[in-house]
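Each in structure tokens, the structures are laid out below.
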Structure I
Amino acid sequence: MPTETIRSFIAIELPGEVKAEIKRLQDTLKAGNPLWLRWVSPESIHLTLKFLGDIAGDRIEEIIMAITDAANGIGPFSLQVEGLGIFPNPRRIQVVWVGLAGDLDKLSKLQMQIETNLAILGFPAEGRAFTPHLTMARVRYPPPPLETQKFTQLLDTTRAGSDKIIAVNSVNLMQSQLTPQGAIYSRLGSVALKNIS
């Protein structure tokens, strides 16, 4: 009998005050009424380190082990929200994101080690370089050039910097259940970050 598959990804979850800050930024950007954007609910925003896609339920344990090994020796660290941006570029908007500052070296090392360990388990390595970001909105349909210009101007004048700290103490294996109302996320497992004593 085939094992059920679980749509999953590896992520760092965000504290409530950071989600509130993202909502504030979204509200500011919604002022321009860009109907061509679909906003991500702040409650479901997280920092994705690796998207796994559909995995067999019986592989959860080995994935958790691979994350544990990747996190070995990386102690807790801090990040904060800083800057706004667009993928792939301001003339062709597909994703609107908020950037991160703080201990990005530790974050990149953690992500790289997770990527390496998961590749050994048969999950293809990401072709693009890791760009730490939090997705705030995705494009519903390509906007007219004038709308794009108006939105990028609003983006340029919106300040996105916050003293709200993202204390990164753990990395989580998450499940994503797609529903008509949007994705519902739940934690399948968690790996604590610990300094080597």
Structure II
Amino acid sequence: MNMPLPKDEKRYTYADYCTWDDGARWELIDGIPYAMTAPSTAHQRISSRIHGQLFNHLQGKPCEVFAAPFDVRLNADADDDTVVQPDLVVICDQSKIDDRGCKGAPDMVIEILSPSTEKYDMVEKFRQYLKAGVREYWLVDPGSKTATVFVLENGKQLIMSYGDTDVAPVHVLPGCEISLPDVFAV
């Protein structure tokens, strides 16, 4: 479960985050730390299947796909107070990739929902991704076997929904499609 510290606690930066060596996984949203738990086996299977399809499509292309844990510093500026670890990210601008992860908004973010993180992924992180300018955001729901896709296009947010029998196009990667029957296979 993603649990924030009490609201009256100190605000932290990515520099603080880098000093935490407690064996736990954390995210920072506007300087507030959120503890993360390990994903379920079903979650990991779905992540691996999507990762494999993206990886295969991206062979020989300039974009790269990364799986969590991978730090994404959404506002890597003077404040640098927001760092998330999406389940999967696609980054096409190689200048955003450094030894610690991604500096700035990835082109695509995929979050796989679980009961304990659903609200956090759908509200808090969604706001951060939108604010940072992430061009495509997927919410994959293992329970309903659906993918809800948000695409930022010409300043407008388009929303598409796909089910477990659909092949969903990846809008930021022309020609790339994710086979949801393969993603949700038992």
Which entry (I, II) yields the derived value 3.8 for distance in nm of label points 7 Å out along Cα→Cβ at positions 52 and 156:
II
For log10 I(q)/I(0) by the Debye sum over Cα atoms at q = 0.08, 0.15 Å⁻¹ computed as -0.24, -0.87, the structure of I, II it came from
II
Hey, helix-only ellipticity at 222 nm (-39500 (n - 2.57) for each DSSP H run of 4 or more, over all residues; to 500) derived from one of I, II reads -5000; which structure?
II
When you work out distance in nm of label points 7 Å out along Cα→Cβ at positions 84 and 172 for each of the structures I, II, which one comes out largest?
I
Here P(r) over Cα pairs in 5 Å bins from 0, in percent, for residues 28-115 alone has been calculated and equals 3, 13, 24, 23, 19, 12, 5, 1, so which of I, II was it run on?
II
Any idea which of I, II comes out highest on relative contact order in percent (Cα under 8 Å, 6 or more apart)?
I
As an exercise: distance in nm of label points 7 Å out along Cα→Cβ at positions 124 and 140, calculated from one structure in I, II, equals 3.1. Which structure is it?
I
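Laboratory data are not the source of any read-out in this text; all were calculated from the coordinates shown. The structure presented is a predicted model; accordingly, all values stated were derived computationally and were not measured. Cβ atoms are built from the backbone, for glycine too; each structure is taken alone.
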